Structure 1
Amino acid sequence: MNREQRLEMLGRLAEVPSVELKMNIPADQRMALSGLELDAMRGRLREVFFFDTLDLTLYRNGLVTRARRTQDDDDDDTVVKLRPAEPATLPRAVRDSPNLKVEMDVTRGAYVVSASLKGARKAGAVRRAVTGDRPLERLFTKEQRAFFADHAPPGVGWDDLVPLGPVLVVLLKWVPKGLPNKTTIEQWHYPGQVPLVELSAKATPRNVLEVYAGAVKFVQGHGLSATGPQEPKTRKALEFFARAHPSR
C-alpha cells in the first residue's frame, strides 16, 4: 500500500473491533512450513459452499453468501457478508445484532472492511440445501434474508443463485513459539489445482501494530514472505467454480 492508503487504513481502525492480518504462502516456499512445528493431526476439515449467479453478480456488487460444514461441529454455519462495508451506515438493528461481525482484513497490498451477519443451522442443513432437498433461502436466517434483501442488486433473488463449491479446507490453529497470538493456517483445495495456503493472525485496533511487527519477524525468521499474488480466497473460489459449473 502507498502512504495515502496506509493512512486511510489507520484512520478506519476506529470503525472495527477486530483486524485480521493475512498472507498467502507461495508454492515455492511451502517446504519452509515444516519449520513451524505444526501438528497436522490437530487440523479440522471444512466443506465450504458459496452461492451466486454464474456471472458472480452478488460478488461484483459487494455481497457474499456462504455456508460451511465443519468436522465434529454440532451445527452448520452460514454468513451473508457485505464487503467492502461502511459500518456506520448500517441500520441500528443490524449494528446492534449479536450476530454481526465487523472486521478489517489486511494483506500485503490492500485492506478491506467487511460486515457479516452470521447464522447457525443444525448439522446436515447445508447438504440438504445444496442437493435441492431444502430451499436455499430457508438455509439462511430471517435476519440474514433481510440483510440480503437490503444489499442484493436489483433483480437478483435466492432462486437466481447456484451452489459454487465445495472447497475442501484443512484448518489448523496454534500458538507458534515466539508469538503470543493464536495463528491460523488454512489450506484450500480446488479440484486439479495447487492448494491455496493462507497464514493469518488476529489483532485488535489497539495492538495491531505490535502483532504486525511480531508476525513479520516470525514469518521472515522461517523463510516466508508474501511474494506473488495475494489472491483473496473467496474470489478465487467463486471464479474457479463458476467457470467449472456443469451448466456451462
Structure 2
Amino acid sequence: MNQMKKVAAALIGIVAVSGAAYGASIAEAIANDNRAESNTERDGDRKPDQVLEFIGLEPGAVVLDWGAGGGYWAELFAGVAGSGGKVYAHQNAGERFESQKGALTEQFAPFGNIELLPLARGAAIPLDDNSVDAVMVSYLYHHMHYSEASGESFPDGSSALFTEYHRVLKPGGLLIIIEHQAAEGSSRAQSAAWHRVPAAAARADAASVGFEFAGEAPEIFNNPDDDQMNMWGEAGLRGKTTSIVHKYRKP
C-alpha cells in the first residue's frame, strides 16, 4: 500500500510539473533575452500572456506567422514551440524585404527555429498540406476583408489566401485572427476606411472556406472609450483599440 501511495504521489508530481512547465513556457517565451527590444516594448499593448494562453500552443508546434514583420509574434511562438517546433515568419517578397533580410536573419538566428518565408503577393504558400498547427493573422485582416469590386462579399484574392491557410493547416489546426473591431452593423466599406473589421465579417469569411468558429476572447483587448467607428491612428488609439481575438479550427 505504501508503495502504491509513493507511485501515485510521483504521478501527481509529474502532472503538476508538466502543467507548470507549460505555463512557464509562456512566461519564459515573454522573458526570453533573445527577443528584440523593439518587440518587448510592445508587450503592454499586445498582452502576449493572455493571447498565448488563449491560443494554447504546445511544445513542438509548427506555426505560420503571416505578415510577421519585425517578428513580434514569431519570436514568442518560437519560445513556446521550443526546439522541437518551427515558426515560419512570412514576409512580402520584394525590395523592402531584401533591404531588411540581413537584419531579420541576424535577429531570428538565436532562436534556432524561425525560418523567414518571403512570398510574392498571391503566390501559393510553399508548405505541405496538413503540416501546420496554427496560422496567425494579426492586425492585417482589415486589408483583406473588403475591396470596392467585391462590395459586401469576401474578395476573391483574400478567399484564395484563406483557402491556402486551410490547406496547410493540420486537421484540428487553428487560424487566429486579431483585428481592430468595427462597430456592430458597420459595412465592409465603412470598416475598411477605419482600418477595422466587424466581428460578423470575420466569422462569415472564415466559414466560407471551411473553418469552424472555435472561440473568442473579447476581454483581452476591450477599451470602453473606443467607439469602434474611428480610424484608430487618427483618434489616438494606436495600441489601445477594442480588438477581436478569434480562433477558428480546421475540421
Structure 3
Amino acid sequence: MPDPTILSRLVTIEFIAAAVVFPLLFLIPAPYGRYRRPGWGPAIDARIGWLIMESPAVVVPLAVFATAGGRTGPGAWLLILWEVHYLNRTLVYPFRTRGDRPRTPVLTVLLAIVFNLLNGTIIGWSLAADPPPADSIQPWIGIAVFAAGFLINLQADAILRSLRPPGDSGYQIPSGGAFRWVSAANYLGEMVEWVGFAVAAMTPAAWAFAAFTAANLVPRGWSHHRWYRAAFPDYPPGRRAVLPYLF
C-alpha cells in the first residue's frame, strides 16, 4: 500500500486548488463554450479536446485502485459509480451536443488533464486504502444522493440539447426540470452527485473533489445566469444561478 502521507498531501493540494479557483473564476470565466475569446493560445476541436482531457478521469482511478490493492466491496461499488459518470461525460456527452463545431484552447485541455491526473489518483487510492464499511447505512444514503444528482444532470443535458435543432448554434431559455429553479441545472446535478459520492465514500479525498467541483461550477453557473439575464429581457426573475432559492 502506498504511503498514506503522500495521499494526505495530494488531498490538501486539491483543497488549496479549490480555494484558489473559486474566486478566480468569478473574475475570469474559463474560455470555452459561450465564453470563448482570443488570447488563450492555439485551440482544437472542442469535442476532441473534451475526450482527451476527460479520459484520465476514466483510466487513472481504475489503474490506481488496482495497483493500490483495491478489492471487491464498497470501494469497488463507488468506483463503478464514478466510472458510470465519467464514461458518460467522456464518450457520450461531447458527441451528443448540437450546434457548430466549437474550439477550445489547448491550455484549457492541458490544465484539465493535470487536474484529472491528480484527482483520479487520490480517488482511486482512497477507495482502495480506506473504503467505507460494508455494514453502514451512510454509503447507501450517499449513493441515493449521487443517483438523484446524476438524473438531474442527465435531464438538464437533454433539455439543453432539445433547444437546438441540428445545425443551430444559438441560445434559448431552458425550462423544465431543475431549470425551474436555477439557470445551471446541469451544474446543480453534478454538484449533488459529488456531495453524494463524498457522503458515501467518507474520505477527505472525496470531499476534496466535491469542494473543487463546487469551486469550479458555482462561478460558472453565476456567469451563465448573468449572461441569460443580459441576453433575454423576459428571463424568469425568480430563477437563481445554481443553488435553488439561495444563489
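Please state which of the structures 1, 2, 3 yields 4, 18, 26, 25, 15, 7, 4, 0 when P(r) over Cα pairs in 5 Å bins from 0, in percent, for residues 154-209 alone is computed from it. Show your work: numbers first, answer last.
Values: 1: 4, 14, 16, 14, 12, 12, 13, 9, 4, 1, 0; 2: 4, 18, 26, 25, 15, 7, 4, 0; 3: 4, 19, 21, 15, 14, 11, 9, 5, 2.
Answer for the origin of the read-out: 2.
Taking distance in nm of label points 7 Å out along Cα→Cβ at positions 74 and 170 from the coordinates of each of 1, 2, 3, which one would give 2.2?
For distance in nm of label points 7 Å out along Cα→Cβ at positions 74 and 170, the value 2.2 is produced by structure 2.
Kindly point out which one of 1, 2, 3 the value -22000 was derived from, the read-out being helix-only ellipticity at 222 nm (-39500 (n - 2.57) for each DSSP H run of 4 or more, over all residues; to 500). Mind dumping the intermediate values first?
Details: 1: -6500; 2: -12000; 3: -22000.
Corresponding structure: 3.
For FRET efficiency 1/(1 + (r/R0)^6) of positions 50 and 106 (r between Cβ atoms, R0 = 25 Å, to 0.05), which of 1, 2, 3 scores largest?
The structure with the largest value is 3.
Taken together, the values in this text are just the output of simple stated rules run on the coordinates, not laboratory data. In this text the structure is predicted, and so the values were computed from the model without any measurement. Cβ atoms are built from the backbone, for glycine too; each structure is taken alone.
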